[in-house]
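Following are the structures in question.
None of the figures in this text is laboratory data; all of them are computed from the coordinates on show. Since we're looking at a predicted model, the values are computed, not measured. Cβ atoms are built from the backbone, for glycine too; each structure is taken alone.
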Structure I
Amino acid sequence: MTEALPRRGTHAVVIGGSLAGMLAAAAVKNSVDTVEIIEAHDLPLTPQARTGVPQAAHIHPLLSGGAKAIDALLPGTIERLLEAGANQVPMTTNMVYLSPEGWYRRWQRHTHYLIAASRDLTDSVVRQQVLKDPRISIRSHARVLALLGDARRVTGVKVRTADGSEHEVHGDLVIDASGRSTRTPRWLAELGITGLVEDHIDSGMTYASRIYRAPVPTTNWPLINVLPDPAHPGPAGAIVPIEGNRWHISAYGPPGSRPSREPGSFGDYVRSLRHPVIADLLSHAEPLTDVTVAHSTANHRFYYERLKVWPEGLIALGDAVAAFNPIYGHGMSVAAQGALAIRELLSSGLSPDLARRAQRAVSRPINVAWSLSVGQDVLYPTTTGKRPTAADRLLHRYVSRLSRTATGNFRVATALTDVLTLEAPPTLLLRPDILLAAAIGPLLPPHSGPGFTAEEHKLLQKAGVQLP
C-alpha cells in the first residue's frame, strides 16, 4: 500500500544527491518553503568516495564558467574549496600544455581558471554549503519509482524506502538530477509523453587514473596536459595538482591504444605519450592508490527541450539530460550553469510554463559543451553513433588553425580559453578579429618543449627531478 506523506507549504523534490542534485536544491531553495533530496545511498559528511559516482576516481577540474555559477548559487563556496586545499589554476598562465598543434605559452592572464581538486573534496564542500540551510533535507536509502501526475503536470514522486515501504512524496516542483542512470525517459512514456529524441556518441575511449604523492609542493603548481598529434591518434594524459600535495593523473586513449589497470604498466603507458614530461615527473612521485580504469566515456543526450509536450512541475538537470565524455571536464560546470539558469527563472515565482522554459534554459550550456565534446569525438574512426560531416571536418580544420595560432598569439589563446572554460559561446571564435588572426597565424615562434618557470625548475631540482 502506498502512503501519502503530509507536507506544508510549497515543496520541491530533488531526485539524486549528486553535485547536480545539491546545486538544484540551492537553485530552488528561495522559491519554495522546503526542499527534499531523495538519495539512494549514504552521503558522507567528509571528503570520501560516494557510491553512485563511478567517475570520481578520475580528474575532475571545475572550469571557471562552472565555478562562477556555483559561487553565484552558494556564495563563498570556491573560497572554502581553496581553504580546504584545492588549487586555482589560471589558464593558460599556470598550464604546461602540449596541444595537437604545439606547446602553448603561459600567457599572463588570470580571468580564466580551473579549480583543481578531487571530486570527493568538491562534492563535500558543496554538500556542506547546501545542507547548512534548514529548509533542505535528505531522505537517504530511498529510490524514486515513478512520477505522480499526468502529461500536463507532475505533482510528486512515488518512493520506496529502505524498509521496502512505498510512499507518495508530493511536490510543487520535481527536479531529476539522478545522473546517467536517469529513468525520466521511461517515466515520461508512462505518462503518455513520447517522441523523445536522444543521441549516443561513443568514441570507445578508455582512461585510467591514479593519485600520487607529489615530489614538490602543489600550491601554484601548473596543470600539465599532453595531447596527441592529430596525424597519429594515440594516448593523452594530464597531471592535475589537487589537495594534500598530491598529483591526480589520468591517461586515456582510443581502441588500440587503451591503458590497463595493471599498476606496473601505468608508467609505461604514460611513457608512450607524445612527450615524456608526465612520465619523467611520475618516476619521482609516490603512488598512493591503485589504477582505476573507466570505459564509460560516451556522450549521451536527451533532447527534452524539443518535446511537443512537457509537464509542468518537472525539470531535468545535469547528466540526467546530457552526459559528456569526461576527459573534457565539462560535466560539473554544465550542471552548475544549468542550476543557475533555473534559479534565475524561479526568481519570479512558480509561474505557468516555468518547467518548459527552465528545460530550454538548461539546454543552452549543454549546447556549448556538447559541440565541444562531440565535435572532437566524432573525428575518431572508432566512434559510433555519428560520423563526421563535411561541416564537422571544416570546423575541425578551423579550430586546429586557431589552436596553432594560439601557440603564438595572445588574443586567439584568450578567445579559445573563453570558450573552453564555458565563459563564452563558440560563436566568439567567428569574430572578425579572430578570423583575421587565424588567417595570419602565430605571431611568435613555437616553443620547443615544456615551459616550466625558473622557480619550478628549482623545486624539481631540489626534489631530485631531472628533466631533459
Structure II
Amino acid sequence: MDSQPNSPHVLIFPFPVQGHVSCMLKLAELLCISGVHVTFLNSDIIHRRLLRYNDVMSRFSRYSGFRFETISDGLPPDHPRSGNRVVDIFDSIKMVTKPMFRQMLLPGGCLNHMNNRPLVSSIIADGIMCFTIDVANELGIPIYLFRTVSASCFWAFYCIPKLIESGDLPIKEDDEMDRLLHGVTGMEKYLRLRDLPSFCRTSDLSDRAFQVVTSETQETYRANGLILNTFEDLEESALTQIRKHVPNLYAIGPLHGHLNSRLEAQMTSPPRSSNSLWEEDRTCMTWLDEQTPKSVIYVSFGSMTMLSRDELIEFWYGLVNSKKNFLWVVRPNSVAGDGQTIPAQLLEGTVERGYIVRWAPQEEVLAHPAVGGFLTHSGWNSTLESIVAAVPMICWPYYADQQVNSRLVGEVWKLGFDMKDICDRVVVEKVVKDLMDTKRDELARPVDRMMKLARRSVAVDGSSFNNLNRLIEDIKQINRSCNKTVTTHPCFV
C-alpha cells in the first residue's frame, strides 16, 4: 500500500455532491492500493462535512501516497446545494473554481509542490466538469473523465442532439410520455419519453440544466479516456454504443464491491468504508438484528431528493398500511413543510413496525439478512449497492440519471418495480406487498443472477478487474513517459 517516490501521481477532482464524492473516493482508494500517489481535491464545504462525520482521515492514513486538498465551489456557505438548486454549482464552478484550479496546477502551486511527492502526472476529473480538459490540455497533463451515472444514462445524454433532430425534444404539452423513443440506439424497445433523464423534461432547450448535461457530455471525446462505474454484463448494449464514440472506455464497477474485494484480498479485517456527509445512526443496525430474515423494507431517497409534505405523508401511509416492517431514512431538511403535525395513525404504525433515522450506513443495511427490499430513488450508487447485496428494488426516481436507472431495474433487468411519477398511498402499499410477498419468488432468480455477475466482474480476471488493471497500467505508462523526458515533457513544464 506504500507509494514509491517515482510512482505516478493522480489528481482526482469530483463534482462536489455526495454521490460523486463517495464513488470517486472509492476509486482513489483502489489506486492507492495499487501504489499510485493520489491527491483528492474536495470543495471546502464537502471536506468539512466529510471530516465531521467520518473517520476518512484515519482510513486513508494507511496510504503513504494519499492526501486531500480543498478548493472553493464558489457558492456561499448557506446555499442548499440540493434539489433543483444543484445546477447553481455548475455555474459557480466554471466561473470561480476553474481559475483557482489552473493556478493550483501551475509549477509551485499546491497541487504541484514537490514536498517529496512527484508532480501530477495525470488527472481524473468528474465528467460534468469538462473545463478541466481545457486546463489539463493547456498544461500538458493527460486527463481521464469519470462519469458517476450509469452507462445507459450517459448514452441517453449523448443522444440528445439526435433526439432534438428527430423532434422528440423538447417535450411538448400534449406529448404522450409513455411512447417509445427511437433516437437512443440500443434502447428503442424499452426507453420511453418518461424514462429520459429528468434534465430532458423541459419545453425550453435553453434550460440551464439541459444545456449543461448536453454540452458536457458531448465534450467527453476530448479526454484521454472515460471511466464508468458499471460492468460489462450489466450494461453491455450501452457500453458497446459508447465505445463507437469514446473508444478508450474503462468499465470498472461496481466500485464499492471492487474495493471490498481487493481489501479483503490484502487484509484479514478490512475497515468499514463510509464516505457519508451525514452522521450515520448505527442504532438502526441493532434494530435490524431484532427482525426476522427478509422482513424489512429499507427506504431511502438518497442525498439530494427533496420531498413535499404531501409526498412524505403518502409514502408513510403506504408503508404503514402494507403491514411490513420498515427502516426509513429521512434526511435532515429533506421535506418541504417539515415540522407540521403527523397523523396519529402514522406515528402509531411506526412505533409498531417502523424505525426512522436521519441517515444510515447503507451498504451494511442492504447486506443485513433482515432486509428484503429497497424503496429507492434509483441513484446509481444505490442501484449498484442493491444489486451486489441481492436486494430487489422499488424505484421512485427524483432527477438526473434516476429515471433511466429505474426503467432498467423494472423493465430490462427485472430486479424490481418502477414507480416513477406516482406517489399514492394505495400504490405504495400494493407495490411494497408485491415486492416483499406476492412476487418475491419471481424476483429472486434475476436478482440472484445479477448479484453473481456483479461479484464475478470484480473478482480476479473479471471484466471490471481487468479494466481497472488496464487503467492503472495506462496511468503508470504515462508516468514512465514523463520520467523519460523529465526536462521537456509537458507533465513537468
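Structure above, values below:
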| item | result |
| --- | --- |
| At a computed 72, 55, 46 (Cα extents along the principal axes in Å), which of I, II | II |
| Test item: FRET efficiency 1/(1 + (r/R0)^6) of positions 80 and 368 (r between Cβ atoms, R0 = 30 Å, to 0.05) calculated as 0.65, pick one of I, II | I |
| At a computed 25.2 (mean count of other Cβ atoms within 10 Å over residues 320-327), which of I, II | I |
| For -12000 (helix-only ellipticity at 222 nm (-39500 (n - 2.57) for each DSSP H run of 4 or more, over all residues; to 500), calculated) the corresponding structure among I, II | II |
| Structure with the greatest value (metric mean count of other Cβ atoms within 10 Å over residues 200-207, set I, II) | I |
| Identity of the structure behind 31 (criterion: percent of Cα pairs over 31 Å apart, for residues 96-279 alone, calculated), options I, II | II |
| Source structure (of I, II) for FRET efficiency 1/(1 + (r/R0)^6) of positions 168 and 248 (r between Cβ atoms, R0 = 41 Å, to 0.05), computed value 0.45 | I |
| Entry that produces 0.10 once FRET efficiency 1/(1 + (r/R0)^6) of positions 88 and 288 (r between Cβ atoms, R0 = 25 Å, to 0.05) is calculated, selected from I, II | II |
| If relative contact order in percent (Cα under 8 Å, 6 or more apart) is computed and equals 20, the structure in I, II | I |
